[in-house]
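Values quoted throughout were computed directly from the atomic coordinates according to the rules given, and no laboratory measurement underlies them. On a predicted model such as this, the values are computed, not experimentally measured, just so you know. Cβ atoms are built from the backbone, for glycine too; each structure is taken alone.
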Structure P
Amino acid sequence: MTTHLHIGRAFTFGVVLATAVMTAGLPATAASHHGTPDLGPNVTVFDPSMPVTEIQATLNAAHAAQVDNEMGTTRHAYLFKPGSYGTAEQPLQFKVGYYTEIAGLGASPTDVVINGKVEVYNRCLADGGTGNCLALVNFWRTLSNLSININAAGQDGCRSSANFWAVSQAVSLRRLNISGGNLSLMDYCTAGPQYASGGFIADSKLPSVTNGSQQQWLTRNSEVAGWSNAVWNQVFSGVVRAPDETAFPSPPYTTLETTPVSREKPYLFVDAQGDYNVRVPAAQKGTRGITWANGMTPGYTLPISDFFIAKPSDSVKVINKALESGKHLLLTPGVYDIEKSIDIERPNTVVLGIGHATLTAVNASTPVEVDDVPGVIVAGVTIDAGLKKSQVLLKVGKKDKRSHSSADNPTTLSDVYFRVGGPHVGRTNTALEVNSDHVLIDHTWVWRADHGVEGFTDTQRWNTNTGRNGAIINGDHVTATGLFVEHFQRHNTIWNGEDGTTILYQNELPYDPPTQADWMDGDVEGYAGYKVGRHVKRHLLYGGGVYVFNQNNPSIHTENGFEVPATPGVKLHHIMTVNLSAGIIDHVVNGVGDAADTTKIGAPVYITDYPAP
């Protein structure tokens, strides 16, 4: 998203597929390896015996350093051992900045309790930090696996009204248990509500939620006490007490009773003996509600000794040697220069990044390649394009070999983010390419930068930070829950595989095409933000939005926001286009729907179902 102000913008367990994770001989539970692992200098572990003042001071300093460090290289994780932090009289109240992960180390979210608040506020970008206050660029932070007992003691009237989490893309909330007050996904205390462009929640038990000015949001497999407000595109999948969708598009809610395929993100935890482990949740089908209501999340446990714990100084050669020897991979916080692919060839390999570990392509490399094997999990990793153009940044499977995937044990990408430009010049043909069948994409932001530290004009950026396609899905039976893809120079997403499902799609077309001639798909004006291949017979999309802001040349047209084959098995449910003040999308899908032009700034054009029933 840009830095200017946009206008507008019960509980039932499903069938646990635990047998799938056993196919490679992995135990359901493994013995722990005693001792505290070396997680490197960018991980801070808190113990409940530490004074609240000490913890507060550490977290305050971290936020002060990171609140404006949008394009910086600092990465950090702050982890809380099981116990209680803060009291009614002395609550622990802190804010979270860029590239910061806050996580509990309990086996359950209830094992770590924060009596206080964990927040993100609007960021003020002008007038010495008092003007242009918004959340549209509050990216890259993580909160997970703990309880927050909201305590606003000592805060003023407005700040005491909620726990504020005003964020946009590449920010996940997972495995949270929040009580004692309201959760607000916008900050209405800093210069008014303004706008935000998040976001994602999974496997969480939440109080009443104020969505407010959030332009789009996915809540998956959770429980909510209530939900209010919406802007354009709010999707609920497998959520207990989710709002009903029958009044669509006023409000614009899309609600699925269950999630067809899900797998929660792996997480670190400390067991009763004080040993570190990684819990690997099992894949599930047809689920609703949280995974931890009746005990530990279904899955299996890996001792930390089964992982190679990588630091940014480790070479790809060292990392690949560890993977070849049978180790899993834990990427500690930092920026890694990746001169050749990290090769994941063994079934059920877990690659877990903490603290927004970032892999940067060097010399046109593909930083991560996953073979056609079942059960691989890549989670918590950001992948950056480098100065020399890569063909692809993350490749899952080979186009000519797709016979070893598993419906019960899908390869899973959780909180995997991509950047082309922003902190430095970046170039790639494609960011994410999925060739394997039965892959689950659970929350990703695939971003060709619309702003950054390079100092380019839009015309310069068009020719320098180059990325043709954000995501290309060639595999069959691929599911995406939370697919955010923005600003690529041709089709942002191309879906060629059969039986694909997307639950929440968010896209902004590129801001920077210089002329209409630069934005032509053959003789068609522009590239649809979401394209399903013309041969595809079966595809489902629930809750999709394509936005236009052609600020470099406001006269540019895009013929369709969505382009799909006109066949009964390809169904789009609750889709929209919207104009953010420049450029025109002529139709929503396949020539259907009014134009999103400058007579409707901030007013979406909705299609309830395509094809119409």
Structure Q
Amino acid sequence: MNQWSEDLISVERAGTLDGLFHQRLHRSPDRPAYQWFDRGAETWRQLTWRETAEQVARWRAALSGESLHPGDRVAVLLRNGPDWVIFDQAALSLGLVSVPLYTDDRAENAAHILQDADCKVLLIQDASRWKRLAPALGEARYPQRVVILEDSEQSRRVATYDERAVIAARWLPERGEPWAQRVADPHSLATIVYTSGTTGRPKGVMLSHVNILANAHASVTMLDVYQEDLFLSFLPLSHMLERMGSYYLPMMTGSTVAYARSITQLGEDLQTIRPSVIIAVPRVFERVYQRIQDQLEGRPKPLRALFKLAVDVGWMAFEHRQGRRGWHPLLLLWPWLRRKVARPVLERLGGRLRAAVSGGAPMPFGVARLFIGLELPLVQGYGLTETSPVVAVNPLEDNRPDSVGIPLRGIQVRIGADDELQVKGPCNMLGYWNNHAATAHLFTADGWLRTGDQARIDGRHVYITGRIKDILVLSNGEKVPPADMEMTLGLDPLFDQVLIVGEGRSYLTALLVMNPDLWPSLARDYGLDPEHAESLSHPPLLRDLVKRIRDALADFPGYAKVRRVALTREPWSVENGLLTPTMKVKRNQVLAHYRDAVERMYAEHL
């Protein structure tokens, strides 16, 4: 693409999130807004901003018939797609407060959120999801209306015996009336986003219109975004990073958003859609990284050496462009290495990416180095739901991959007690819904938000060094931050999931979920039956895995010595309550679940 043009809507012009949509509609009514895959027709479809507004008008009219008042809460439990945006915009335009739910969350968690927020209306993907959720709600007062998006035989049956349930196609009018941009307080409540806490019940983060608008606008000052940009959306829209970065921000810039069909089809969608911008979590890049490493294993040694040379020289070229190192004769090889090695890899990601943003969790430096060395414009950022969500991000021209970037414009950061990163700015939340105690605890006496993350600030860049709550204190008083160790071990293809254990103990141990594809061959190498549970506790195997882990952690400080391990084939998931919907390990629940295995690791030595 030769022409890149800006059409940025200011925070003041938008006023509210629905005002943002109204401004976009009038600025570029016939430009493409959304692309999605129509499963019934098995083809990709597109909506312009004008066509999107016509659908918003229908949903707006239907919601107006439900005896709702400004400030009432309505919930959405959908896969990513235009319907998510359309419902949200219809609700916001009526002064309603939207409450997103995760499609793969446990029914008990979703029921708790619906009741805690008194959600009067719920839009849900299909009848199967409603049938799983309804028993968890029991005779609860809310929701009063359940709108099932997908029409099916099962949906029609549910609608006949459940007086709350309606099918969207029958509930929506044929058309709705155009509406004017409303005058509203930008500081009023726009959404309640429940954080999937690793301990306790999720808390409802209250975000205002201006919280999110200010965050989107400040993000654009760090990374230029154009009307011609095409975003590929695949993280859940219930996640605040995706919602701000792949919904409100593209609306502010007039860009197009395409919705991936699923994570399993992401590779194919990248090549079909050929996006220019993606927002992802590190795990996505880690999986691609591991796939590349697996493929290299089967290649001849000269080809493996050529790939390593390309990454090394590409990294050298990156550092040279960033002004952090001088010229080197090896850089003469880069045009050839880019064409022969780097470009074929980037073509598998669509070949048009000019920005790939990673957030939500730390990015392993080795993974970042590989992709940046192949000339993928990858930047890492940092934030929390409570900060709407982005606090800092690396600009492309001053990208330090081992940092989480530079604070956004208007956001102040400082280091408090225990090296805690604290934040102040227009993006800080209004508070936690129905939880004054938690709100008071989150803020310092002088109004700074406590992130719970330990950090250091070097020049303009912020570096996250640990998590205050996740620090393990051994019985000798030594403090161990387990996150980096777990991240490093998670790059080993043998281990799908890792938890370092040691709070109050005399040494460190590890709980390891084995890769189901690699476990059978590993077990047979030791003469074991992979289907027998006792194979997971075979002493020679465990001793060798401890050695493997020590080798992987060789570059870590002296505290990073894992003396014993316990293996399991059972994955930690949202369904069994061991992961949050944002794929964070619930440390306390995992420890409780494997209490016996943990105690055995601290019994007699091997």
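Taking FRET efficiency 1/(1 + (r/R0)^6) of positions 248 and 520 (r between Cβ atoms, R0 = 30 Å, to 0.05) as the criterion, which structure among P, Q has the greatest value? Structure P gives the largest value of FRET efficiency 1/(1 + (r/R0)^6) of positions 248 and 520 (r between Cβ atoms, R0 = 30 Å, to 0.05) among P, Q. Given a value of 1.03 for Cα Rg over 2.2 N^0.38 Å, for residues 400-567 alone, point me to the structure among P, Q it was derived from. It must be structure P, since only it matches.
Using semi-axes √(5λ) of the Cα gyration tensor in Å, for residues 192-263 alone as the calculated read-out, with 24, 17, 9 as its value, let me know the right label among P, Q. The read-out was computed on structure Q. Here FRET efficiency 1/(1 + (r/R0)^6) of positions 104 and 592 (r between Cβ atoms, R0 = 25 Å, to 0.05) is compared for structures P, Q. The highest value is that of Q. When Cα extents along the principal axes in Å is computed across structures P, Q, the figure 70, 60, 55 traces back to Q.
Once FRET efficiency 1/(1 + (r/R0)^6) of positions 344 and 480 (r between Cβ atoms, R0 = 41 Å, to 0.05) is evaluated on every structure in P, Q, the highest one turns out to be P.
When helix-only ellipticity at 222 nm (-39500 (n - 2.57) for each DSSP H run of 4 or more, over all residues; to 500) is computed for each of P, Q, the one that comes out at -1500 is P. Calculating FRET efficiency 1/(1 + (r/R0)^6) of positions 128 and 552 (r between Cβ atoms, R0 = 35 Å, to 0.05) for structures P, Q picks out P as the one with the greatest value.
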